[in-house]
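Just so you know, all these numbers are worked out from the coordinates, no wet-lab data involved. Not measured: the values here are computed from a predicted model. Cβ atoms are built from the backbone, for glycine too; each structure is taken alone.
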Structure 1
Amino acid sequence: MLKEEKPQYLLQRSIVLLTVIIFAFYLLYDLNFLNLILVSDKSKISFLILAIYLVATLHWIYIARNLDSEMKGAGKVSDFLKTAESKTPVGRQNLLKILEDELSNRHALGHMISDILLKLGLTGTVVGFILMLLPIGEMKDFDPEKIQPLLSAMTGGMAVALYTTLSGLVTSTILKFQYFLLDSSLSKLINSLTSRDLD
């Protein structure tokens, strides 16, 4: 039934976006920037952020594949269309609301992970500043020979702060965009089902 609608090509758009993301990470790897981040971050929070982002992206492509099949009239949408025929208009609206809730709840994990990535980046900022300020607290006198190791330790703490913040902000923003693609496609599907119900 939904096949008469204009095709949305959600899975194809998701694969194109995933290809662009993989290419961007490859460029970062090729320019040795990823290695620089992972080596400079002594707290390993950046590694954790990238690992969580990878798992979230696998979840995102899985949800995109499922939503694409739903948009073609399979799964829960198929069940809705079969059940809605025997219902009153109010009953169909209630069924549609339930369907929307069930489908949008699949995206909740991705939105939560996006917030977690951002908060991990900010946690890394705090950890980095703590690592940067620890050597100052241990300094008893201003001996010029002790200043060089102190500056080196402070630089390491600043690297942790900046790289974890960067990792958290970038991955969180990209993941939010990925799930925005799913949210907008789901909204089009629900609007399509609503207009079909009004006809």
Structure 2
Amino acid sequence: MATSSDLWVFGYGSLMWRPGFEFTEAVPAVLDGWHRAFCLWSRHYRGTPERPGLVLGLDGGGCCRGLAFRVPAERAAVTIEYLDERELVGYAYQPRWLPVRINGDEAVTVEAYTFVADQQHRHYAGDLGIPRAAEIIMDAVGCAGLNRDYLINTVRHLEKDGFVDPSLHALRLEVERLTGLIDLGAGI
């Protein structure tokens, strides 16, 4: 049973399949006013200072379907501490308490802890458009591996779990086309 002091956490990317904290419930959720985007420069994990890559963030506008995790009140402080340590490396994200709708047809709105792209940060790339973002992602590699693998694996994981995001899907298709994994002209 949820209490008023339980913590809700909104996940929109890797947090959905690799939360790294204890929770008692995970339910589909919608966050209005924000959308998933490869809008942040990565100069370490998925790129270098000379050839930065792009990573996922919540950017302003639209809406985002993800998961809301309920954390018992007694685990709230340690969970926030863990999330801040995980997500605030490089400070390109801002922690926020935002209203998310959970439980589908019987929607209930809860305040959830999440992280949005800091549009004032030097690592904020904004909307570069699919062709330019795909070029950047194709050329970038950092200590965590190829930027394109991060994009492809992220989008495939989201789609496998039923979270289809048309703009990320289009970006993935363009990167796969550039890698030669698919031929968009075949059969046309």
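Check the numbers for volume of the Cα convex hull per residue in Å³ across 1, 2 and tell me which is largest. Walk me through the numbers before you get to the answer.
Numbers: 1: 110; 2: 125.
Evaluating volume of the Cα convex hull per residue in Å³ on every structure, the highest lands on 2.
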Seminar exercise, completed: Note: FRET efficiency 1/(1 + (r/R0)^6) of positions 59 and 155 (r between Cβ atoms, R0 = 25 Å, to 0.05) at 0.95, derived from one of structures 1, 2, originates from structure 2
Exercise. Here relative contact order in percent (Cα under 8 Å, 6 or more apart) was calculated and came to 26; which of the structures 1, 2 was it taken from?
Worked result: 2
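Rank structures 1, 2 by Kirkwood radius over Cα pairs in Å, for residues 11-114 alone and report only the one at the top, that is, the highest.
Values: 1: 16.6; 2: 14.7.
Between 1, 2, the highest calculated value is found for 1.
Taking -8500 as the value of helix-only ellipticity at 222 nm (-39500 (n - 2.57) for each DSSP H run of 4 or more, over all residues; to 500) derived from one of the structures shown (1, 2), identify that structure. Could the numbers behind the result be given before it?
Working: 1: -30000; 2: -8500.
Structure 2 accounts for this read-out.
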